[in-house]
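*Asks:* Below: a set of structures, written as structure tokens.
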Structure P
Amino acid sequence: MTRRTDTPPAWDERTQLVTFLDYARDTARAKCEGVSAQDARRAPLPGSPLMTLCGLISHLRWVEHYWVESVFLGEELAGPLAEATDDDPDPEMRTAVDIPLPRLLAEYEEQSVRYRGLLAEHDLDATARRPIRDGRHVDLRWILLHLIEETSRHNGHIDIVRELLDGRVGD
């Protein structure tokens with residue numbers, strides 16, 4: 001079972017932000033524990049064919065990649081998001097059904113560990129190299145807050161999907 005906490009070991013701003021992001025990440029992983037391989041790929045919402053546990057975990061992973069590596073560090077967009085189009089805006093969710101959930105979870109965890117170290121090297125006021133849609137350059141603090149919001153919002157989707165799949169509910 002995944003152990004998680006939203007209580008930081010220290011009360012400075014960075015520690016609180018990182019603790020809440022880790023808590024949201026750990027919650028996403030915990031909500032996937034014990035699901036069958038078949039259920040991890042099923043989309044129980046008729047109007048949302050990409051809304052699978054595999055798709056949601058893949059989305060979380062690649063959204064973090066986008067914000068940290070592409071926006072904050074200014075690197076070229078890679079992975080499935082680089083293939084997004086107006087007709088296929090979420091290729092990371094569509095292609096995830098071909099990847100086993102344990103692999104997706106492991107990749108998400110490995111990336112989380114790497115980003116934890118990488119972001120610790122930058123001040124919260126450090127400005128992103130690439131602008132957001134409206135042309136402004138956000139700071140690292142904003143990116144961390146956005147990732148907390150994004151991950152927490154999708155944890156609600158994971159809750160719904162998991163309950164519809166096998167009845168499991170959780171906090």
Structure Q
Amino acid sequence: MMPNPSLVAEPRSPFPPFTEATALRKVRMAEDAWNGRDPQRVALAYTADSVWRNRAEFPRGREEIVAFLTRKWAREREYRLIKELWAFTANRIAVRFAYEWHDDGGQWFRSYGNENWAFADNGLMSHRHASINDRPIAERERLFHWPSGPRPADHPGLGELGL
């Protein structure tokens with residue numbers, strides 16, 4: 001059986017071992033991809049056998065990642081995400097993040113969390129462990145107001161927003 005061409009990933013720089021500059025770049029690339037909300041494209045940043053822990057779900061491999069993200073973004077509407085580098089080593093990166101979204105009833109949430117990432121030599125993520133908490137917010141409390149897609153370069157980050 002031939003692999004789905006849309007799920008064939010190429011090596012993705014920057015490659016480990018990471019420096020502060022390359023870790024920062026990797027984090028921003030991930031943020032931009034997730035803000036694009038294209039499950040097929042996002043899945044290409046992960047190894048074919050990538051292992052995730054996301055809340056109570058444990059996707060394994062790109063096909064399960066695509067299915068997970070498809071469900072996620074169908075439920076989490078008007079999703080806007082900001083990630084921030086927390087720490088890094090040779091092939092690992094830790095980030096903290098916050099994202100805003102609303103459900104189909106119009107209730108807004110800000111979700112806060114931390115992720116631990118491990119990378120293969122080809123720059124693809126082999127492990128992603130996420131811990132996430134949701135907080136209902138009023139629409140007037142929203143802080144992420146850019147148009148759908150990547151966060152503009154001049155939009156404040158988490159620290160600047162006091163998050």
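*Asks:* Any idea which of P, Q comes out highest on FRET efficiency 1/(1 + (r/R0)^6) of positions 98 and 146 (r between Cβ atoms, R0 = 30 Å, to 0.05)?
*Replies:* Structure Q comes out on top.
*Asks:* Which structure, out of P, Q, was mean count of other Cβ atoms within 10 Å over residues 114-121 derived from, given a value of 18.0?
*Replies:* Considering all the candidates, the number was obtained from Q.
*Asks:* Identify which of structures P, Q gives the largest calculated value of distance in nm of label points 7 Å out along Cα→Cβ at positions 90 and 106.
*Replies:* Q
*Asks:* I've got another one for you. Who wins on mean count of other Cβ atoms within 10 Å over residues 18-25 among P, Q, i.e. which is largest?
*Replies:* P
*Asks:* Quick one: distance in nm of label points 7 Å out along Cα→Cβ at positions 10 and 66 came out at 3.3 when computed from one of P, Q, so which one is it?
*Replies:* Here the read-out was taken from P.
*Asks:* For the read-out relative contact order in percent (Cα under 8 Å, 6 or more apart), a value of 25 was computed from one structure; give its label from P, Q.
*Replies:* Q
*Asks:* Sticking with this structure for a sec: Starting from the value -17000: which structure in P, Q was helix-only ellipticity at 222 nm (-39500 (n - 2.57) for each DSSP H run of 4 or more, over all residues; to 500) calculated from?
*Replies:* P
*Asks:* For distance in nm of label points 7 Å out along Cα→Cβ at positions 26 and 130, which structure out of P, Q has the highest calculated value?
*Replies:* Across P, Q, distance in nm of label points 7 Å out along Cα→Cβ at positions 26 and 130 peaks for P.
Rule-based calculations on the coordinates, nothing more; no lab input. Quick caveat: nothing in here was measured; it's all calculated off a predicted structure. Cβ atoms are built from the backbone, for glycine too; each structure is taken alone.
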